[in-house]
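Please find the structures below.
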Structure 1
Amino acid sequence: MSRLLGFLACLTLAASLAATAQTRDQNWTRCQANDPDTSISGCTALINSGQESTSNLANAYYNRGIAYNDKKDWDTALKDLDQAIRLKPDLASALNSRGNAYNGKGDYDRAIADYNECLRIDSSHALAYYNRGNAYGNKKLWDEAIESYNHYIQLAPNDPDGYNNRGHANMQKGENDKALEDYRAALRINPNHPFATLNSGIAHNRKRQFNLALDDLNHYIEIAPDDADGYGGRGDAYRHMMKYPEALADYQKTLDHDPVRAMAFYNMGLIKSRQGQWEASLGLFARYSELDKEDPDGFNSRGLAEIALGRYDAAIADFNKGLAAKANNQYSFFDRGVAHYFQAKMGTAGTDFGLAIGVDPSKTAAVYSALWLHLVRQKTHEGDADELNQVAQSANLSSWPGPALKLFLGKATADDVMKAALDSDPEYQTEQLCEANFYVGEDALLHGRKISALASFKAARDNCPKDYVEYIGSLAEIKALAAPAAPAAPAAPAAPAAPATKGK
């Protein structure tokens, strides 16, 4: 932030005042210094001197306010900037800086009001547009943020930060292609712009362009080798590519640089679960939940590991913790229903699946709940048409796992489901093929095609991630199908043959 120079005293002062003038000039130099403590000292001397004009005094308060902003002492900065604005109401830069102080305090509405007032006074004040974009971004008002960044880029087309921040706003809207265009623009100006490099890698991850993501993230790690974000992002790319040793190594590096990075523990837990290392995953999920007590995913994932270990009561306790962390969490209801299902408590399982659907029938969790509710109702010989149709009418059945529900509704074939499970993301494809084989197997079993069902369950057993309930369900179905059939009831004794009639 640029600092303002006070108007210097007339150079025709008497020689007897030369020493005082020199001290004043030095104080103005210090007041404008980039070092905040030096600036505060110089500005304070000028403010306390009682010799400055109103305009110069406003500049001194303004400069000292910037210094306090730099120290993140927002409240003290606000006092100085209030004084600067009181003394010089048309000092647009002071309004911009006061907006920054409010932004730092999290008072985004007052920040935006100050940026707007700054721009009313000076419509070409580029930084006010930039900072207003940041404030809108903090409020997650991405369209408004983008509009502000557009103005900033027009006024400062050679600053890569404008493109980077606009790219971030576009990525938050799910506009990954637009985001990448902005990151490329930033990198054309500065090929080593750290945030644009990192964000480009994240955007490529979201587009499942993992090799491109690795290029960006490797470059970012070269630029910022001590930042945990680079290793975490690269670990995500490796995890989706199912290169688990590399992913685990990067998540560990993330923790080396940031020992309380919660997501690193969670993602390591996911990998350990996929590898069937249940006990190791339990500890990682527990650590994640210690660091992020408000996210039900940690409790839910730990509960799924407990299901895999056959510890259903412990799993249910974890799912209850998930619901305590976030009331009416759909996946907590669904996962708890699965635990009850494996305990053969079909009534309780059905209740939980119904609760999950009731939260929002349009969500993916509701589709999974409808699939398992169908299995429950088939075992209890009850109808489920109402619940399945409620989800079918609300959810997007063209996206996974919608095709599996269409199979249960008789609106898709097994081949349709298997084709729909294919995906460009290797990890997603493995997961979806696992689920497809399980649900195709269940549909075959419900229609009496036991040989076909067994083949599907074995395919799920051989290819599923070990932490998937469909994997556990397939093991149970294979065991049930391999069990010897119950002995048939003894046949009734044959009636004695009537004596043959002799011919005449």
Structure 2
Amino acid sequence: MGNGAVDPMSLARDLGLFLTPWLPYLQKAGEKAAEEAGKQVGGAAWEHAKLVWSRLRHKVEAKPDVKDALQNVANVPADERAQTALHLQMRKLLADDPELAHDLAALLDQARQSGYMVFAGQQAVIVHGSVYGLAVGDIASTSAAASGEQTHRPFMAPPLPPQGVLGRDDDVARVFDLLRLDDAAAMDVAPVALHGMGGIGKTTLAAALGRLEVVPTLFPDGVLWSSVGPRPTVRFLLEAWGKALGVDLVPERDETACRDRLRGALYHRRMLIIVDDVWEVTHGQYFMVAGPRCRTLLTTRESPIAHTLATREKTLRIEVLNAEASLALLRRLAPEVVSTDERVALRLCERLEFLPLALTLAGRFLASETDVPTRMQRLVGELIDRRDARLRLLQAEGRPGIDEDHPVSLQAILGLSVERLSSIDQDRFAMLATFGGEPLTWEINAAASVWECSTVDAEATVSGFIQRGLVERRGERYWMHALLADYAAEMMDARGL
């Protein structure tokens, strides 16, 4: 870091993030079990953590307030109040001891230069028995000097949601295998696609993969990410990649020329490329720029797009969460809802049919309504009993293709897929609500009867619904998610069908 002054506030924050995953093991450093656990959580980064701790430990022992703050974070790493208290105590310690601050800043710099990325201990996934941390914090772009020149190594994967990633270890492991991440020498690995209905968690899963702590080792040249959406300005997105790579694409004549230039720039690089939310094959093809040592992951609601860009063999269908993970997600977002009545909380998860986006929006909404318990319980009941309450749950951060600057409803997010249907098929989709029931299922002949069309026409329509991610086949019957059934019922009423 050099001999300049160190900012105690920034350093305290960085030290807190750095040490949090290993605090339970650092306090027992030297013991065999602690050593093995530390290595499993952090690999080579464990050695950096021990160096930092060896310089800090005796100072901490002499400061009971700092020691207590560290112990509280070790006990409950996700407790924001404990983290805040730790940062405050560490800042005081560092401000009073500039030499200690300088030494610790230098050790953190060594950790960063080694390729280590900070990750929170509770944010990890297990792939084939190995624990992989998930990177957190603002690490959007890094560069390293070489012979006086800057080699751009962008890291564009978005941050993980504050509630973390739950119930997706098996999916991460399957993507890990499909991308052949266990074989760094593999060349020309075909793209992999994540496919599933809106709100199923494809983007979160892709972000988790991009933030695996092993990624900087496997892809030392960085991670490219682009959220495409239904109506993208492809040229703008490609130019953003060019800028991240230090390649000026502005003079190029069109998107095809930009794509070809990026292919040349990536030919000798080893990068992870993630193309999120693809709605058209033609859009997705512009982002197929991987060199032979790169890997490409894309997400889409629509199976024809996944099969065209990644083949059916390399397409992974993402399913809803299981009941246990759903309840854990709701507990993390709105713990009072679960602690008040776990049976009712589970019924809410069931009524939202374990869809991650719906659980997240409901959890955020209810978390702000806990100060008056009777009101909270009434709102939970409304979400269980009323489809309008469920469909009007809001996503505060907006959504590409709807409104990126203002909150959007769950109904609007689900509706993106329905809006792509023809007018006739939109009516037929709405009329599926006629079947009712939980789960909502039907047979082709029954649909043909309701739609007053031939079986051949009904088969074609249902096939289109499946391709759009609106319907699934389950045995001899066809199934629609409960929230899509809510959407269909709203449409049927609105259209007077």
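Values in this text are rule-based calculations from the coordinates and carry no lab data. Here the structure is a predicted model, which is why all the values come from computation and not from measurement. Cβ atoms are built from the backbone, for glycine too; each structure is taken alone.
Starting from the value 43, 30, 19: which structure in 1, 2 was semi-axes √(5λ) of the Cα gyration tensor in Å calculated from?
This figure was derived from 2.
Can you spot which of 1, 2 the value -15500 was calculated from, given it is helix-only ellipticity at 222 nm (-39500 (n - 2.57) for each DSSP H run of 4 or more, over all residues; to 500)?
Only one of 1, 2 returns -15500 for helix-only ellipticity at 222 nm (-39500 (n - 2.57) for each DSSP H run of 4 or more, over all residues; to 500), namely 2.
Identify which of structures 1, 2 gives the largest calculated value of relative contact order in percent (Cα under 8 Å, 6 or more apart).
Largest value of relative contact order in percent (Cα under 8 Å, 6 or more apart): 2.
Comparing 1, 2, where is Cα Rg over 2.2 N^0.38 Å, for residues 255-454 alone highest?
With respect to Cα Rg over 2.2 N^0.38 Å, for residues 255-454 alone, the highest-scoring structure among 1, 2 is 2.
Work out FRET efficiency 1/(1 + (r/R0)^6) of positions 199 and 263 (r between Cβ atoms, R0 = 35 Å, to 0.05) for each of structures 1, 2, then name the structure with the largest result.
1
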